Every structure is written in structure tokens, then in C-alpha cells.
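Read-outs: derived from the displayed coordinates by stated rules, not from any lab. A quick note: this is a predicted structure, and the numbers were derived from the prediction, not measured. Cβ atoms are built from the backbone, for glycine too; each structure is taken alone.
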Structure P
Amino acid sequence: MQVKNYKAHETAVIDDGCEIGEGTSIWHFSHIMPNCKIGEKCNIGQNVVISPNVILGKNVKVQNNVSIYTGVICDDDVFLGPSMVFTNVINPRSAINRKDQYAKTHVGKGASIGANATIVCGHDIGQYAFIGAGAVVTKTIPDFALVVGNPAKQIGWVGEYGHRLVFNIEGIAVCQESEQEYKLENNFVKRIK
């Protein structure tokens, strides 16, 4: 007999075949559809829909009213803001079944996606990227990128703590909170300390 090692509100629906990690909480009126894999210490807010075969890493925070459709994979420490949504078909039509055409979306470790943002399928989000509230992502987003608007455009870079990075003439930036150092080279950012 498998012991339930997570918390789920009595109104939550968890379908067969799901793997849910220890310490995860699932709140009111959320639906976890078949064969999802949800890591340890995740928080699934109220009125969330997680479609079949979605994979969430450890410590993923899913705020209220979020839709995560088949084809989405989120790495550890991802933040999904209130009412944001992923899509999984480029050209949906009610009368045409395209379940065999679901496009994949990968969200890298530590990325944050703001409230009411839309992630169009087939476009990955890099590690520690920050997607502003209401943004509509229509292309792949690099690691540490800060993007806003509709369609989303990159306006800068952020560090692991989510603060905007300001690079000096040598291409070095220091996070104001963590004091971590980052290097900007050839339009890519990497942490160096």
C-alpha cells in the first residue's frame, strides 16, 4: 500500500497514474489529470488544471487559476504566476482533433512567469528567465532574460534572485541582494561567482 505523503484539499481531483512528491500541497478545486509527475515540495494553488503527462520538478509554485497543458515540463524552482497559461497546439480548431500535434514547452530551473502571461507552445523558457506579467511569449527565451509585453520582447537580464542586472564595460554585473557575479558575453549571460 502506497502512503499518501502530500496534502490535497478535499475538493481537488487527482486522477490515476499520477506521481506526487512528498510535501506537495494541492489546493481547492484543482485537477491533476492522469499520469502527471509532480515533484517534492510543490505548491499547486486553487483552481489549477494540470493536463495529462505534465512534469513539474521540485519546489514548483503554481499560483491560482493556472492552466498547464500536455507537453509542458517545468524544472525545479519554477514560479508560475496567477492566471498564466501554456498552450499546446499552434492552430487549435474545435472541430479538428490535433492531440497528436501537441508541441512541447520546457521551462528551465528557477524561471518565473508573471501573472496573466501566455506561453505559446514550442518555445522554451531558459533558466532563471523572468517573464513579466501579461507577456505573450512567441519565441524561445534565453537563460536569465527579462522579457515583457505582447509580443514579449527582451528588455534586460536578471540574476538568480530575480533582480535586474547592470553590466559594466567588461560585461560583469553583481546582484544587489546575493552579490553573485554574472558575465555577459555574445548576448548570453552566465553566473561566474
Structure Q
Amino acid sequence: MNDFFAHETAVLDEGCRIGKNTKIWHFTHVMSQAVIGENCVIGQNVMIANHVTLGNNVKVQNNVSVYEGVTCEDDVFLGPSMVFTNVINPRAFIDRKKEFRPTLVRQGATIGANATIVCGHTIGRYAMIGAGAVVTRDVPDYALVTGLPACQTGWVSECGCRLQFGSNGLAVCPESGQRYQLSNHQVKKIE
């Protein structure tokens, strides 16, 4: 007996590993060497490729393909129809599987609907990628990036609220009351 739920139309290749309490919805394909953590929700029409790792509590919305080389740590949110790539210069007539570039999405990051993440980059902890953004470089922890190409437009808290830093480099999340420090273009939560 499985300790996860998979809709009857989902295709789970033999060998894939799926954590308990995970839910996999309509028309999703999980390939044999994929690893999905506990308490994840995988929306409909999703493809999880070989050598992909999703941590615990990851939410993958509808119509997302998570290609080989992508690792998502715990608590990551992948918005509807967002896109990962895994080759910089694909050609149908050239096999470039040995040129796949890894992409790392760190804990708590959010990638908005229809955003594109060009391979070979790291999305920082609790970063927020705006809807439709095209990420072509690494994104720092807690950064808010938007646009084409994506540029940093601010900072966000772990709750996803915009942070307003004072002249002292301090900000308080309006939702949680948690304090943050900005120094040398890096944000850290004050414990």
C-alpha cells in the first residue's frame, strides 16, 4: 500500500521515490529516477524527469515540466506554467545531454506563473520570482526579481511580504514581525 496519493491517470515509472502524504494529480508523469519528498502537491499535467529531486512540502502547480538537473529544496513553490531549461543552446539535431546545467532552487523560494528559469543558476532561499520573469543569473536569498531579463526590484520576507529597509539596514516583516538585516547586498533574518 502506498503512503501517498496518485490520481488514476498519473504515470509513475517504476523506481521513482515518492514521500508520504504527497499528492499527485491528473495526467502527471514521474520518471523512474525522480525523487519527491513528503507532503508535496504535484498539480495536473506535470512532468518530473529523471535525476530531479523535490524536497518536502514542495508545491508544483499545473502545466510545469521539471527537467533533469533541477533540484528544489524544501518548501519551494513552482507557479502554474513556469518553465525550467537544462541546455543553454538546444538544437533538435544535436545531442547535448552531456551539457545539461544544474539548477538549484533553495528552501522556501517561489517562482511565479509563466516565469522561465534559464539553467545553471541558483534561486536563493525565500527569493521570489515574479510572474513572467526570465531569470538569466543567480538570485540572492530573499530577493524579489521581476521582468525580462529578471532584475532585482526589492526584498521579501519568509512570508513573501515586501521588506522596507531603513537607513540602519533593518526591516520588519509586516505579517510576521520577524526582523531582517541588509548588509553588503545580502539579507539575513535576525534570530
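Suppose distance in nm of label points 7 Å out along Cα→Cβ at positions 121 and 161 works out to 2.8; of P, Q, which structure was it derived from?
The read-out was computed on structure Q.
Check the numbers for distance in nm of label points 7 Å out along Cα→Cβ at positions 25 and 97 across P, Q and tell me which is largest.
Once distance in nm of label points 7 Å out along Cα→Cβ at positions 25 and 97 is worked out for each structure, P has the highest.
If distance in nm of label points 7 Å out along Cα→Cβ at positions 89 and 113 is calculated from each of P, Q, which structure is the one that comes out at 1.9?
The correct label is P.
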